[in-house]
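Input: structures, listed below.
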Structure I
Amino acid sequence: MKKVIVAASIALAILLSTAITAKAEEAATKVEETAPALGFEITTDFMSKYIWRGQNLSDDYVFQPGISMSYGSITAGIWGNWDMTSINDNDKQFSELDYSIDYSNSIPGIEGLGFSVGAIYYDFPSTDIEATTELYWGFNLDTFLSPAVTVYHDIDEADGTYVSFSVGHTIDEIAKIGDTSIAMEIGASVGWGDSSYDEYYWGVDSAKVNDYAVSLAFPMEIVGWTFTPSVRYSAIASSDLRETDAYSTDSDYVYTGLSLSKAF
């Protein structure tokens, strides 16, 4: 009788142990499925010019590396501009380093509508330009042309606001080389600056539609990296801003780029 009781006890213990282990594994699997994933991305861009919001910041070749880390909906990154020539007396030096933090998510109850909020700290080593900080917030719609609007407000040096309106469209495959598919990305944007923003960056104390831009890119995946040649056009929209010659005597620019990126 004792042997029967012992055997039954051992069998019951094994069953309980198996059930507990199964529940623990199931719970661990659920935690893994719901826990935010940690991700990294490396970007390297070679551009024939550095144009930012219509401003010609470098009229010659630049190298622009970046690295970002994301956890769920939060992304932190560092991006830099390295002058490859001496056009701005910054030969082979970083003229800009940007540090950013971003939170992006969808708005509950409104299908297809997303939002982003964040901050960017702009530092300008090897130059006499003062560092400054922008806060930003924006909305994007997951529909045809992916319209988006983002408001950038400088809380430091400029104490002004710049608003970007953008649209874009991606064609997944326009050509194929062997097993490599080539996509096409089309983008367009218009930027507006208030009087404080334009006074700081352009010396014009008036709100203006500052600039507009279009871009055409052809991303393709090669040995695990995304390789993207691109061509871009940017122009100063306001005649008042053009007449300042603040960054160049030209008012519109065509420039090209080659980009490499990889997400982990």
Structure II
Amino acid sequence: MNKEIAFCGLVCTDCPIYIATATQDEEKKEQLAREYSTETCTFEKEDMVCYGCHSQDEAMKHSKMCGDCEIRNCKKTAKIDTCASCEAYPCAHIERFVPADGENRKRLEKIRIDQYWKIFLEAKNVDAETTYLEAFHFEMTEYLANYLLDLVLRGQKKATASSLKSWEVEGTMPKEGDYSIVTDWAGKPRCVIQTKKITVLPFNEIDFALCSKEGEDDSLESWREGHRAFFTAEGKEELDYTFTEDMMVVFEEFEVVYQ
């Protein structure tokens, strides 16, 4: 069975209501109606009808389960396959019904990234089999993530520094020619960058001629102060390492190739 993705990112074809409908399992429908009923909302067997989020079957229109879904009934869904394609994403409906850390939201985010990548490949006439290394945002706070993104989009920031430890965890080091997608803090893809040069060296051996390519600081000391703070936080909060002055840093120089 081919997977069908609902507007909200749910896999329709994995849903027990969809399966019970497809197999005409009336006993299962009765069971599901009891399981989904609450003190304030009671479902009947007739409500357990679903042919997939994109279906216009009349029986679904009268179902309190799928027929009354606010996301499915949004007027914008008439023109899109999933909410990931909507200009209003993530809207109030998504924020209310699709948890930010849930699998359905992650699926929508992946769809949005992949759609952007496909647009890039076609716009730049790049081989359709080409893949991207990663989709990411800078830094660990919304303000800094969006601030650094703006520097990139304005052509001021042409490099980034990361801990070698982070790439050991990821498993794949960037190399010259790799593509990556840069997003804002909310996960919206904003540009594609291509790696031009990789330099791996100790933190305390990075000089201002190199770090100035990041476009963030007016002095070496300012750069060191900011990156000490970042690497210390990353080590404590995410990757379980201790920052040292001689820790290895991956310095990546890149070019914006699409925005």
Give the label, chosen from I, II, of the structure having the highest value of FRET efficiency 1/(1 + (r/R0)^6) of positions 175 and 207 (r between Cβ atoms, R0 = 41 Å, to 0.05).
II
Tell me which of I, II gives -9500 when you compute helix-only ellipticity at 222 nm (-39500 (n - 2.57) for each DSSP H run of 4 or more, over all residues; to 500).
II
Which one of I, II has semi-axes √(5λ) of the Cα gyration tensor in Å, for residues 47-102 alone, as calculated from the coordinates, equal to 21, 13, 9?
II
Winner on mean count of other Cβ atoms within 10 Å over residues 55-62 once structures I, II are ranked, highest first
I
To which of I, II does the computed value 0.50 (FRET efficiency 1/(1 + (r/R0)^6) of positions 39 and 183 (r between Cβ atoms, R0 = 41 Å, to 0.05)) belong?
II
Matching task: 1.30 is the computed value of Cα Rg over 2.2 N^0.38 Å. Pick the structure from I, II.
II
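Bear in mind that the values in this text are calculations on the coordinates, not laboratory data. Just so it is clear, the structure is predicted and the values come from calculations on it, not from any experiment. Cβ atoms are built from the backbone, for glycine too; each structure is taken alone.
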